[in-house]
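A.B. asks: See the structures that follow.
Where a number appears in this text, it was derived from the coordinates with a stated rule and is not lab data. The model shown is predicted, which means the values in this text are computed figures rather than measured ones. Cβ atoms are built from the backbone, for glycine too; each structure is taken alone.
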Structure I
Amino acid sequence: MKYLIIILLMSTSVFPSILYGKDEPLKKELTKSRHDKIYAFEHKLIPALLFKTDGKFFSDLKEGSKSKIIGITEKLVDQTFSKALEIRSIKNKTAYTITFQKPLKPLECYHVLLIKTGDNYSYYTLEKGLDLFNQGNPSVLCQWTKDGTHLNLGTRKYDDLKSFIDDVIKKKNNDYKIQMSPKDEFTIKVPSKWMIKQEEYEREKSATFYIDPINGSDFSLTINFLRKNANLDTPDKLKRVIVKMGNPVLPRVLESSVQVKQFKLQKGYGFYAIFTDKDTAKLSNPGPKDFLYMTRGFIRISDDTILGFMMLTHKTNDDVYKMLGKYLIRYIK
């Protein structure tokens, strides 16, 4: 076997350390309920094989070698679960879907999607949701990242494979077009290593997008396109709004006041303020989503449109921070 799958198939003593490091022994998973076994397979084992085998697992799928993963499901869960497994290739074998037996409990998956982009991999899950208020949201779209972070990307009103594929591929590759005034159209796009979600859009009024890295947790960015109005039509008014937004967070940050700074721009104008989270600053070993800094501001990107933003980052002087600043000012017309 190419990448220690033999350990899984021949022994139930431990997860391969090369895959799971400090994770609990596989033997414990095998003694748990059927739901726990399914969860372990869909949420632990598959992402580990995808991210921790230097591409060998994905290559096996590309070569049509599906017997290994089917064998693992039978060993880890049961034959019924294994027989229901359906693996399909899409996008010229740069992505694969796995469809499971219809989930009975929340967190179990309808489908998962494995994507290869260059040398990077992405893993998305469509999980059974709670839908407590019967609002027609049977599923939740989620993502596991290489560092083990589980991202909840929101409830969904579908559970079929095609809608799942379209949803995820759109998030990775789609360019959004928005109209902010009769003469102001913007194309919202992100680099291939980022993921974008459109939260809301009201033509010629506002549009909101959430942007995160596909792998890792280097930042989290929210951008708001706003039609210029009487509250946002001068530099002084933009600065006042930043102060007004920042004052409520002062009890939770190290700064004692809102310090507004100005972008150095050749065209247009913009302002921002940086806040340092008190609780995160106390952590000796902050987690990947424990962002130390929040930067909030506005940029006048055209005669009719203001770009508001909130950046969560670990630093304010590294390449990631500079990259985000360059991304924002690219929308200036």
Structure II
Amino acid sequence: MTRLDFVLHRVAFSGLPYGEVRAIEARLAAGMSWEDACLESTRDAGSWKACAYQAATLYGHDSVTPGSFAHILALRERAREAYAVEGVTPVRISLGHASTHGYIRRPADKPVGAVILFNGLDSIAEVELHAFASAFVALGMIALTVDLPANFGSHPRLPVFEVEHWMENLIEATGFDGPIGVFGVSFGGHMVCRALTSPWVAAGIAVSPPAYVGDVEYANERFASMFRLALGAAARHRVDVANLAPPQGNLLLIDATQDALFGPEHSAAIARWFGPGLEKITVEAEHVATSQVHRWLPKAAQWLANSLTQSQERTLCASQA
């Protein structure tokens, strides 16, 4: 899969209409830059406006200077402003000396659970998380999408990826007193593993997660650039599931067989950390498997709904014993 195809699949999944995706391709073929081609799709006040602003940032890590990154963050703020038409509720969450912002979406009926969604490193805004969240909201779950790990929306900015220390705060922000799930793609999947060491998290879904960030991973210049911008270079030495406490909840791993960033050695390392009981969906697709999301996301969302329901039933039985 080419880099352009990879990005266009993500843009389409985030909610940009098919006609607008094809229009971006046509503008690129006519010589327009990626950012300008995406920004043309923000001229109409459609519900996809935030998607187009998010899309405009997706090549921003290729050549970063302080000035260019400030521009990327300005586009991010436009995406955040556009969320107002999506019917989501913004929230601010305290994390000790830091804070982060997020968005709450609630199902129409009584919720059966809540899920906290973590970002990857290059998702400057949370548009893609809203698209993933839709699958969970449709099954009756509250969805909290948070601006972590990079925390680009907070000033002063303090990145937070060791979420095992802050799950109580994040869970409180959902407003739900019941079973909690977590979901994350790419580096967000690593954070899912961390969250599962908390006794308050019943289940998690990790999509193409890194088990660690070693020399091989850091040799990828684009990934290294994203990592430095989001978390700082020194943080990579703290990224290793082998150093985590044992998991307390269920884990579903979405394993993309054509993942050129985090290969099968990462799945194997996570399996060693998790131990017996790890569940897996294998997808013949690229990193984060967006091109096949229609095949695996409904199954994964239903798995999480079932896991949270079973957790609630076990808690109820224990309380009645």
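A.B. asks: If distance in nm of label points 7 Å out along Cα→Cβ at positions 179 and 259 is calculated from each of I, II, which structure is the one that comes out at 2.5?
C.D. replies: II
A.B. asks: Here's another thing I want to ask about it. -13000 is what came out when helix-only ellipticity at 222 nm (-39500 (n - 2.57) for each DSSP H run of 4 or more, over all residues; to 500) was calculated for one structure; which of I, II is it?
C.D. replies: II
A.B. asks: Now for a separate question. Given a value of 8 for relative contact order in percent (Cα under 8 Å, 6 or more apart), calculated from one of I, II, which structure does it belong to?
C.D. replies: Source structure for this number: I.
A.B. asks: Continuing with the same structure: Taking FRET efficiency 1/(1 + (r/R0)^6) of positions 115 and 227 (r between Cβ atoms, R0 = 41 Å, to 0.05) for each of I, II, which is largest?
C.D. replies: II
A.B. asks: Output the label of whichever structure in I, II has the greatest value of distance in nm of label points 7 Å out along Cα→Cβ at positions 91 and 251.
C.D. replies: Biggest value here belongs to I.
A.B. asks: Which of the displayed structures (I, II) returns the greatest value of volume of the Cα convex hull per residue in Å³ on calculation?
C.D. replies: Largest value of volume of the Cα convex hull per residue in Å³: I.
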